[in-house]
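Pasting the structures here.
Derivation of every value follows stated rules applied to the coordinates shown; laboratory data play no part. Everything quoted here is computed from the prediction, not taken from an experiment. Cβ atoms are built from the backbone, for glycine too; each structure is taken alone.
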Structure I
Amino acid sequence: MAKDFEGKTALVTGGSRGIGRAVAVRLAQGGCAVAISYAGNDAAAQEAKAAVEAAGAPKVHTLKFDVGDAAACAAGIEEVTAKLGGLHVLVNNAGLSIDGLILRYKPEDLRRTLDVDLASAFHLSKAALRPMMKQRWGSIVNLTSVVGEQGNAGQTAYSMAKAGLIGLTKSLAREVGSRNVRVNAVSPGWIETDMTKDLPEAAKKAMKEGAPLGRAGTVQDIAEAVAFLASDRAAFITGEVLRVNGGLYM
């Protein structure tokens, strides 16, 4: 496997499980030093760290903080640069989904969803841009969702947060491109993860049948897309939303 990330450092938020862990492992396979941030599951974080080390990362660092806290985001970036000696790639993957019909939706759930799924990417990117712009190389990859592009009943808050990430991606790409910092997004469709495994079987069946490829995606499918956009193989790509959804939404 090509060592696209030798001499580089990445922070993957929500990196202890699912897509985040797969991304961290894939970057490690490319020779990247990797920081894994997580919210609270210490056991999962240690398992992820072991997997990333086994994949070949020269350095691995785990850090626990709430991405919904702006101050914690800034402190997290400082910790990564201090512990690993820099920051070249930021993958804004951490997220949650508090589902519910809008007429019953609680204001505090809306605030939490927006803080974790959208504002976190703003705060983390803001802090990460300092080292990236100084070294005149950086790549930010935001994890949006097919739900942010086509909507979904019962997920208005999640959908608006993920749609907001697309706006953030495009605007920030225009803002920092002159410093050789690229900003892109990956938009997964139906992916088999811990977040989706408990959905009703009927819903799973409908999503699989709605995609021309006729299957759910894997975390490895997403990790490959993120690694591509983060690397110099995508050196002339910025402000892009790469759909990895099996054709569910075109």
Structure II
Amino acid sequence: MSHSRPLAEVGVLVTRPADQAGGFARRLADLGARPLIFPALEIQATTRPEALADALAGLPESDLAIFISPTAVTWGLAALAASSAVWPPGVALAAVGPGTANALAERDLGPVLAPAGEADSEALLALPQLADLTGKRILVFRGEGGRETLAEGLTARGARVGYAECYRRGRPAADPRPLTAALATDRIQAVTVFSAETLDNLLAMLPDADRPALLARPLFAPHPRIAGKARQLGFAAALATQGGEAGVLAGLVEYFAHGRHPA
């Protein structure tokens, strides 16, 4: 294994949504890996477009907009553009982690408040800038449903919180046979998962008889909560990496650099 191709011949399962899987697979291939793309999450249009339109209409009255993910950036700003509106200059921006902050920075909408470490609600709430939110109006851009930790924490500090739910997450209707064939021929040495819902979908999409082979592979996830759920579901090894794609890539390189490598 060369230093320039530290994942040479490692088969890595890529479960990201179809529009995100290609970029991640290319980064894996650049490191020598053999990625297999099997999207286990599908990003779909919101089922409540009227509620989203109402939320966006109130955006100019907000003090702060928080984006939960890069997907929320893409779909939220697309919905805003479709309404023929522009970003209100008086509304500050925040993101739950570096990946989301980078997605906002690419739009050049202004400074973005974001935690430097973990990419989650708890890390954002720990920032001193959000310690006192008395009387502030905050709009959270996210998918339909999800954890309420962020809204509860903001409300407890005096904020009035609303949601701009700009997309929903679904389970793809995919043929599992390419994945089952890869597992049967030992062409998968590692599994990557970026959300708990993706993990649920992946197991549901795989026939029962093929699940033991998947569970025997090491799983890499960019948050301890996802890795913990994977262990609960039966994965023999589930490793929490640093956040985002870069963190998962670094975790894979570190793991396979220590002899845990296909023959």
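Quick look at the numbers
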| quantity | calculated |
| --- | --- |
| Identity of the structure behind 5.0 (criterion: distance in nm of label points 7 Å out along Cα→Cβ at positions 90 and 178, calculated), options I, II | II |
| Which of I, II leads on distance in nm of label points 7 Å out along Cα→Cβ at positions 74 and 138, largest value | II |
| For mean count of other Cβ atoms within 10 Å over residues 170-177 computed as 15.8, the structure of I, II it came from | I |
| Origin of the value 2.0, where distance in nm of label points 7 Å out along Cα→Cβ at positions 18 and 242 was derived from one of I, II | I |
| For Rg and Dmax of the Cα atoms in Å computed as 19.6, 61, the structure of I, II it came from | II |
| For helix-only ellipticity at 222 nm (-39500 (n - 2.57) for each DSSP H run of 4 or more, over all residues; to 500) computed as -14000, the structure of I, II it came from | I |
| Which of I, II yields 0.8 [distance in nm of label points 7 Å out along Cα→Cβ at positions 194 and 226, calculated] | II |
| Per FRET efficiency 1/(1 + (r/R0)^6) of positions 106 and 130 (r between Cβ atoms, R0 = 30 Å, to 0.05), the highest-valued of structures I, II | II |
| Structure with the greatest value (metric Rg/Rh (Cα atoms, Kirkwood Rh), for residues 66-145 alone, set I, II) | I |
| Structures I, II, by volume of the Cα convex hull per residue in Å³, for residues 154-201 alone: label with the highest value | II |
